[in-house]
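The next part holds the structures, each set out as structure tokens.
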Structure 1
């Protein structure tokens, strides 16, 4: 799919004495270490029913606390966070003078390694965006099975454990309470996941969301595609030889 939508980012600045504690009680990962040191954490924000709403990076640059989020999600994220603010001393506002640059190779001074996967390079936050280094980020997402908002991740529908958040260091089961924790913990400890994202081969490009079929039954859907492979959302019990999507042959390549 086009990268211009899923790749667009918005950066918000978080201020106030309660900033870290406020976020800690809402998101799936442990952001408490950012109270004392520069660093980056990838996390998700869920509904009370445990469904995905958005994912973002929480970043302590050493000078500011930032939220690096999909631009498509920014308005909704800020609106929902403000609903939980109550009397907490915390302010969150989009910062038009903060931009994200990402790249591969040696990590520049002040940049942070992407915490999701070593193959995703680094992220740098500054007053201007750096030059595009030509990296095919969609291809890297497919290669390393990284879901994205607006593609594999659907607000009020997706579950983070089906979308690889544990494998990608986006959830901490020891951190304590957060919104949607009960459902997420139950999925982790009391159920076996029967659906989830996986990497597949595709013999020809298909439409985003194209249905995968096998033996006359729906198996799942195709999402981001690159180089003859794709991220798919599958029912694991229906994976079979001879899967197709819009006439293209589909082969299962793995879920990790």
Structure 2
């Protein structure tokens, strides 16, 4: 690829990825803030489980939360689904990953002092590693200990520590941070598309008044709390790849699980 074309492609993709991530994280933390605000006052609307008032821009906003379908809901095609910023972030992130790390694996991805592999093998390990880690992470939340938050956190910490160490043997310091950032980002994305989205579609398809079980709701709330930490870790890792002091140390991989 022509150098000038490559530079403009990476710049445009970085811009798109950054803007989409800002919007996605904005929605993410706005939802968390609304949930916290709803805990401070009782809902006044029938069937509602939460209510929050906010002053933003030049107006007063009232947000009401339901856990069941309502008779006055608009048609499904008019419902706003906050998924496109997430999709755009993931797609642009993979394109950026390919443009920088996969097409220049010898320069940015491979650890020349570690396990010897070709560029093609390094790319395969990166892609396969993300999906294997995703499967393991989702599996942890389906084990019998899924309702024991302490056990889940300890198991996740051990898993992420081991994953970071393994990657440090085959990838460069920058490559490890990039790989773990992409992996954690996929954890959060999968939570929405594998768990939340199907549950919301099920909720909409059910008759009025149907609600998920309290046990199921507690499980979702636990995952939401964990994702609060994961998205902050993703931001840290994505910024850290631009600061050699953060990722160039022999034991820099140890900062990732913490």
Structure 3
């Protein structure tokens, strides 16, 4: 989403410890289980293209969409370093997942890293799910993860500090959450400090991320309104049942045939 624009330059460093390979393999296994003949993927909220590249290596044809032009510039830069046979399976374009229309349908649609939870109003959610309906083939599979309401309210968000560095910079990110239980929202206020190792100068970036936590009944309603049905939901990256301690829950849904 656009809120990432200011620190897209530091995004890959901030999430360097994220298990992109493990996540791509998790998605690949889900696809092989629920849509073994799938070939084409639309990724809504593709970021800098990490998941897309790894899934393209599995043989999928992937179109990634992101609102942030800065993210897409990094994704395109990543393409320039890949062999032609891989780049031929990848395409990135700018668009808002609530509005984008590609005049094309896909076997699989992905929306990962809580992109759906960035749709904070009912109107936003309805628009995003309408986009999925428009682009998913009959019988196709939609895979997405969300902040799961029962866990958010049980294990309420707390202040977190993350520090990472590379050869040039040291990044410190402080996340201070504010819970709005009557709106099903969490405001995550970020302060990001970037220290240049050579000059020792420090740049500060402030961001406010509005996150919607979701419950299964409202997701079921959104799916029903868009001719889709839930076929599985579980803790992200595992098959563990979703519950009061599973903040990240993955939904696997199918469009009616």
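We did not get these values from a lab; they are worked out from the coordinates using the rules stated. The shown structure was predicted, so the numbers you read here are calculated from the model rather than taken from an experiment. Cβ atoms are built from the backbone, for glycine too; each structure is taken alone.
Each of structures 1, 2, 3 was scored by distance in nm of label points 7 Å out along Cα→Cβ at positions 133 and 165; the highest score is held by 3. Which structure, out of 1, 2, 3, was helix-only ellipticity at 222 nm (-39500 (n - 2.57) for each DSSP H run of 4 or more, over all residues; to 500) calculated from, if the result is -20000? Considering all the candidates, the number was obtained from 2.
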